[in-house]
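Asker: Below, each structure is written out as structure tokens.
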Structure 1
Amino acid sequence: MVNYLDLEKKYGAQNYKPLPVVIAKGEGCWVWDTEGKKYLDMLASYSAVNQGHRHPTIIAAAMDQLGKITVTSRAFVNDQMGRFLKKSAELAGYEQALPMNTGAEAVESAIKMARKWGEKVKGIAKDQCNIIVCSNNFHGRTITIVTFSTEAQYREGFGPFTPGFRVAPFGNAEALEALIDENTCAILVEPIQGEGGVIIPPQGYLKALREIATRNHVLLMFDEIQVGLGRTGKMFCFEHENAKPDVLILAKALGGGVYPVSIVLADRAIMSVFTPGDHGSTFGGNPMAAAIGIASLDVLINEKLPERAETLGNYFSEQLRKIPCPAVKEIRSKGMMIGVEIKPEFGNARRFCEALMDRGILCKETHITTIRFTPPLVITKEELDWALERITEVFKELC
């Protein structure tokens, strides 16, 4: 009999510490391990599975495209990419879109675009652009992105780093504006910090950033890779404060849990800084990705998943707050993005996640002390109630 845990440990780079469960099958909000045990997925692959596992509409689109053509490279035009770009741009209210594959690639693309805009449009001297980011951020794992991380482990051993970034405290608009100078080309922020522990900024923060960016003639760039596409109860998180950024970065749920798809959205005046040869991706915008992206957006829209996230997310977080548990320091939530912070004296959050796994619920800790609940947005109230019963048992047991 194959021991999948040993196989992964022997042949895989040990850059993750997963929970000891081996998933072999998934459907909707549920997954099954290799022994047939059923689990409720309360992580949704960090929001990559907002539409649920193997959504039939998305699978059908993928299967249909598999029977035609999958990759053409950007040396040619395919019949799916233009439709995907149009749908994405019009949905978010932008004029143009740049397709990539992963979230980190999309962030890197946005950084390149902002720097070139800074030189060519704003008139910043060559190689002098700086970008303001926030503490506790998580935008990916590339060398340039970990350059401006404030998490020591993400940087340790990976230098030298890329210059041109300044770090402001998250949630403090005044402190951020104080870092802007004549060489600042952009502000890059997550509207809610997911990997950072579901950290929600003060009300009005996003709106303040919009005003600061406009006042100082810099680009406002929102990374909505985790929090966009319905997760927080709106299609896009910036809609909570009507704070539309100049550049919007999307990924994860854009691929419907089937395929890596990411995109950078902006108006033509910004996107036009790219000319042929400036930037590219062999797989970016490939017909397979585009067909899946279209279907993924269709599911979000047609099934009103942002609205479901708001209604059921509010219900779930309210019920969590009613569970008596002295170990819980705070519960932070926006739509179906919920973080339960555990007091340090009660140990780390992982032991809660392991106990929940034993009861058939899969979730994951972040930043040691926070349990993150981000289930697929297709989850039902009945499934949430099933989860709440078991979460209550675990909280009572470990508190």
Structure 2
Amino acid sequence: MKLHNSIVLRSGLFGFLLILTAHASLGAPSSKLVVSNTAACPHAQYTKIQDAINAASPGDEIVICNGIYAEQLSINKSLDIDADSGAFLVPASIQQNATSLATGNAIAAAVLVSGATNVSISGLTVDGINNGITECAPRLIGVYFQNSSGSLRHAAIRNFTLGAALNACQSGTGVFVESGGGQTSDVEISDCSIHDYQKNGITANESGTTAKIHNNVVTGIGPTPGAAQNGIQIGFSAGGAIRENVVANNVWSPCTAVASCVAVATDILVTQSDNVRVTDNTAGISQVGIFVDGNNAEVRNNKVSAASVFENIRLQGNGNRAAENTVFNGGDADIYVQGNNNSVVRNSISEAPIGILEAMGSAGNQFAGNSFFNVSVTIQDPAATNLSKRVVPDR
């Protein structure tokens, strides 16, 4: 009996120690920090968002109550930032707070997330209307993830433009994700409204970057002689997926003819990146609706229309696949293919001078099961035109 009791006691003590160890490994519970600069949240602990960020511990939640907050934000720890629907971040001026990892150029971001993991930002309106920048540098950005991971959801990013005299500056991007120095960035951007940007709506660049960009509405400023815009871009060895977005109104107005056009705007651009998926998007009103300058991309089930001058879908590279897309009202054609072993299958191709252009010198391409409507010439083999030299990517 004594031996049995001893075994039970030791078993109970061992179990208790296991529970203590488990609790210790979980760490302290996260805290909720509330920010308000109005009477909307009378029990708020902070009146400035940055003060709450500085005071928070990794893993804490910050709640931003209704109000207008005239500040820039810098985040370098894991945080869950949830904003009420009436919370607006409108910096009175936006100063340089970062440097591009790829180019070394100065960057002024309204929200900078740097060297942090698991940063979640939800519900916030970020407005750059009072940015105060009077030159092409520093480069203006709304939300900048640098060597960081996390998510941006249900946000509105708007008015990241410079003055009219500076409209040709390659500046003014809504959301920018970038990696460098052997580090990584893994960011999900979803259910956001991004508009009135000068250069790009969303950009994800460089090796080590993975971007999941979905269910956003990205709207360019329309015909402009300034910076050639791109709605969504994945480039320069970055990876990821672009799906179920609505992207429109990215047009460089001086581009009116194939022979004389020196720059083009795109709705969705994949540049110098491979294995990117572009699926289930709706894109329209641009020089090129979806432009892939890379290899092994999957362009599937998109609806693309109203490309002026050039094509609704343009594939430059090898092993790309355009399948089950609906394209109509292209400029010189609906789909362009340049490269080897690409496939264009089961697409609905409507109302363009030419259905598919396959550049001379391309080999091993497959065209099968496509449906053509209101198209005089279904497939033609023109001389190659490398439009990648006329695209102006964001970097």
Structure 3
Amino acid sequence: MKRVVITGMGVVSPIGGNVGEQTAALDAGRHGIRRMPEWAAYKGLRSLIAAPAELKNEKAIPRQNRRSMGRMSIFAAQAAMEALLDAQCEAGSLGGGRVGCVAGSTTASAITLNNVFETMLPEHDFSQLQAMQFFQCLSHTVAMNLAQYLGLQGMLLSTNAACASGLQAIGTAFDLVRTGRQDAVFCGGAEELHPTVTGSFDMLMAASTGYNDRPDEASRPFDVARDGLVCGEGAGILLLEERERALQRGATVYAEILGFHTCSGGSHISESNREGIARCMGVALADAGCAPSDVEYVSAHATATLQGDGEEVAAIRSVLGERVPVSSLKGNFGHTLGASGVIELIATVTGLRRGRLYPTRNLGRVAEECKGIRHVTEMEPTAARCFMKNSFAFGGINASLVCRI
């Protein structure tokens, strides 16, 4: 197996339009959650807060590419271009079939899907639709648009596993590179906000509803007063490369990916399962050739749901014990769903490379069911190098990635 490293990173998130802006915001403890007054027009929607990202400079993407992109594909294209420039790759080196793309999202463009049905259904008139809306409504719209925009000719895959989509994309790309199927892969996830997205979680009693007038206090992973997730949007894209190839061309190596696993909990369609999470973490560690004692930090999935946070804590405690620092960044970003695993991985890499552990924002009092692990509640200096990133999704989908700085 070949060794696989991260050589390029790009991000658009609720707290920054690039990696530098996001890092500065995390250093300052800022968040991107705000009230969405326009959502009050939707009857029955109880959660009126979200973490939007800023869409800007989209016309820098050629119209030929942009016209098939929804909002989240634009975010992904912008993040991918940042990753490309960050990795100091020549655009002409991306052809030849040896550079691939793996990217995912929860659904197709939620905004476009909504607009299509609002336009068509009143009169059942397809003639009112625009042809390019079709490409924004495909489930693999993010991966497809990225590959076209970058001119990639390698393997093209789409991971559509809701909140685990981004981490599954990284894990799939990791496998493609370490087995020699590809020399390099652009990988990650993207998501866009719409009331229908938040409404889906609201119907399942998983969205925050008690902080509509106090967005600063919303999204409280592990906290006794948590009441559900806050949806966010954005994109995170990495360039993974075979290590020797990266070193030969003098690329900056941000981190090495050591192991990955994804699995089904197999017990419940919407509730996390501690046994499944623990099994996923354990196999990821074995794949990495690491012992539990090697892990020095966990970037938790922890979305501030009542059931999910406790199950993840129980799994972390059973696999890694009580000594490992753990935090969730959902208090800063909200839950960016299919993009969350990548956005939070980038935040972890930038933090650890600068000797910082970012805390769980809004964690004032740890809930009883979330005790028994070492919560990071303030920014801490650290020399940690080996870390684990977790992502979990509806349908009992678990994903864990092990990396070393």
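Asker: From 1, 2, 3, which structure was distance in nm of label points 7 Å out along Cα→Cβ at positions 72 and 104 = 1.2 calculated on?
Answerer: Answer by label: 3.
Asker: Which of 1, 2, 3 yields 20 for percent of Cα pairs over 35 Å apart, as computed?
Answerer: 3
Taken together, the values in this text are just the output of simple stated rules run on the coordinates, not laboratory data. Quick caveat: nothing in here was measured; it's all calculated off a predicted structure. Cβ atoms are built from the backbone, for glycine too; each structure is taken alone.
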